[in-house]
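Listed next: structures, encoded as structure tokens.
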Structure P
Amino acid sequence: MYFMKATFGAGCFWHVEDLLNKTKGVKSTAVGYIGGQLPNPTYEEVCTDKTGHAEAVEIEYDPDEISFEELLDVFWSNHNPTTLNRQGPDVGIQYRSSIFYHDESQKEIAESSKEFLEKSGKYDNPIVTEIVPAPTFYRAEEYHQKYFKKHGFS
């Protein structure tokens, strides 16, 4: 069986992971930190807003069950991509809206999807979601993994 990888930042990773974990075709999820300067950051370090990392969810999905385009639809529809470094009450660079692509195909699909959404008129403000190559993903501490499920929110 062949699975593909996708990585998204859309605010607090607990909610994003829970949502993606319930999405048909998603085979596994992990929350962590990506896109910063500090190797192996801790949650406490990322929360200082000084490491440059985003809270993100790395998923493995079955492309025979769900396409990258469909995953992007889930991503776009479940956060506000027009707020810079903020989702709801969470503020800081670690909560930025991000698509970390793993190959050129994902990059092209993500850019096309963003452009389509911008032209749709759905939002009054510009979309600030970054689309960047996926650097090293650092898995978050175990207590963050499947947080909603562990605490009965899911």
Structure Q
Amino acid sequence: MHVTAVGYAGGITPNPTYEETCTGLTGHAEVVRVMFDPAEIDLERLLQVFWEAHDPTQGERQGNDIGPQYRSIILTQDEAQREVVERTRDAYQQALTRAGGGRITTEIAPRADFYYAEEYHQQYLHKNPGGYCGLRGTGVSCPIG
């Protein structure tokens, strides 16, 4: 079992809208909340997908999308999760370095308030198959899992 939802987190404005978040003034990033059963899939495997599915070296951008709302961020529930995230980040950084890639800029922070994005953003690419998605991986495999 897994459930995903998109929203905003990591900032200071309560209940931001998409338009407010796009200003970069809320401090929030556009995020995906993932709820999963660790008996079915472990955190390491989810993180392997995370590291490979986007470019975590771009700072405050993803593709053509620029601003702090597009930064790479992982919000952890507890210290045990943080340790797994840091270990997988370090392993992926080594793989990126060997491949000539850049430095990972992903922010790792304790879980923050999560605000659900508007309904039209939920499952956006399913609703808009031709819609724009700025996420592109680096082409480097993450050596974990």
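Just so you know, all these numbers are worked out from the coordinates, no wet-lab data involved. From a predicted model like this one, the values you see are computed outputs, not experimental measurements. Cβ atoms are built from the backbone, for glycine too; each structure is taken alone.
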Given 1.7 for distance in nm of label points 7 Å out along Cα→Cβ at positions 58 and 130, calculated: source structure among P, Q: P
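Just checking, which of P, Q has the largest value of distance in nm of label points 7 Å out along Cα→Cβ at positions 26 and 66?
Structure Q comes out on top.
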Structure responsible for 38, 17, 14, with Cα extents along the principal axes in Å, for residues 10-49 alone calculated and labels P, Q on offer: Q
Structure with the greatest value (metric FRET efficiency 1/(1 + (r/R0)^6) of positions 42 and 122 (r between Cβ atoms, R0 = 41 Å, to 0.05), set P, Q): Q
Identity of the structure behind 21, 19, 15 (criterion: semi-axes √(5λ) of the Cα gyration tensor in Å, calculated), options P, Q: P
For distance in nm of label points 7 Å out along Cα→Cβ at positions 2 and 18 computed as 2.4, the structure of P, Q it came from: Q
When mean count of other Cβ atoms within 10 Å over residues 34-41 is computed for each of P, Q, the largest belongs to: P
